[in-house]
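Dropping the structures in below, format is C-alpha cells.
What follows draws every value from the coordinates through simple rules; no lab data is involved. Predicted model, so just to flag it, every value in this text is computed and none were measured. Cβ atoms are built from the backbone, for glycine too; each structure is taken alone.
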Structure 1
Amino acid sequence: MKNTKGPWEADKEVGGVTYIKGNGQSLATMNCLLDGRNNAQKIIEEEANANLIASAPEMKKALYDIIDFASDSMPNYSLLNHDSPSYNPSAAKQYDLMKKIVDIANRAIIKAEGSE
C-alpha cells in the first residue's frame, strides 16, 4: 500500500475549504469556494469530488475484495481443458468473465497507485 491508511474523510470547513483527512493528518485541501462567477453548481461538484477522493481507501479495498471473490469463483482447470473428459463450456465462459473482472479491478488499482 502506497497511500495513507484509511479511512479518510472530507471535512468541510467554514469558508468553502474542504480538507481530506486520514490517519490523523490533512492529506489534501480542496477549495470549494465560488470562483467569482456565483456558480453554486461548481461548489456541489467540488464537494462531490472531495467525497470521491475521501472514499478512495474503501474503494481500493473493495477492488481487492472483488479480485479475491472473482479468483475464488474461477472454475477448476480440468473443466476448461478441451482434452479433459470433464470439460465444461459454461465453465469456460465463467472463467472468461471472472478473468475480465479481475483484469478490470487490477487496472483500476494500478492506476490508483500511479503505476500506470
Structure 2
Amino acid sequence: MILKLTRKLVGADITVLVLEGRLTLGQGSLQLEDLIRGLAEEGIRKVVLDLGGLTYMDSAGMGAIAKSAVTLVQVGGTLRLAGAGERVASALSITQLDRIVSLFPDLDSALRAF
C-alpha cells in the first residue's frame, strides 16, 4: 500500500496527520515533506504524526520525518510522533530519530504534551 495521509484538526491549533501504509523513498516521503512545508506556510505550529497505520518506513521515510521536524522548528513549531508500531518504533530508536522528535505511545499522550 502506498502512503495515505489524512489531515485532522484537533482543538484550535493542533494538526494531526494520520499516516497509513508505507513511508518510503519517492512519492510517500515527498508527499509528507510537501504537506508539512504547506502547513508551516499556513501558520500551523503544532503537528502530530499518527504513525499507528504505518506498516513500513525506510531511511528516506525517516529522513522525511527529520526534515519535517526541522521545517517546523524553523518557524517556531513542534512535531510530535504518536502510536508507532513495534517495527517503526524500533527503527526510530535504532537511528536515534526518537531523540530529535518526541515519540509518544499514543495520540492522546502526544496531544497532552503540547
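Given 10.8 as the derived value for mean count of other Cβ atoms within 10 Å over residues 6-13, which of the supplied structures 1, 2 does it correspond to?
Working: 1: 15.6; 2: 10.8.
Label of the originating structure: 2.
Have a look at 1, 2 and say which one yields 0.80 for FRET efficiency 1/(1 + (r/R0)^6) of positions 46 and 94 (r between Cβ atoms, R0 = 35 Å, to 0.05), as calculated.
On the way: 1: 0.25; 2: 0.80.
Attributed to the structure labelled 2.
Moving on. Given 2.3 as the derived value for distance in nm of label points 7 Å out along Cα→Cβ at positions 30 and 62, which of the supplied structures 1, 2 does it correspond to? Kindly include the intermediate steps, with their values, before the conclusion.
Values: 1: 1.6; 2: 2.3.
So the calculation was done on 2.
Can I ask one more? Given a computed value of -17000 for helix-only ellipticity at 222 nm (-39500 (n - 2.57) for each DSSP H run of 4 or more, over all residues; to 500), which structure among 1, 2 does it belong to?
Details: 1: -17000; 2: -12500.
Clearly, the read-out refers to 1.
Comparing structures 1, 2 by relative contact order in percent (Cα under 8 Å, 6 or more apart), which one has the largest value? Provide the component values of the computation, followed by the final result.
Values: 1: 20; 2: 25.
Going through 1, 2 one by one, relative contact order in percent (Cα under 8 Å, 6 or more apart) peaks for structure 2.
When volume of the Cα convex hull per residue in Å³ is calculated, the result is 84; to which of the structures 1, 2 does this value belong? If you can, show how the numbers build up before the last one.
Details: 1: 133; 2: 84.
Source structure for this number: 2.
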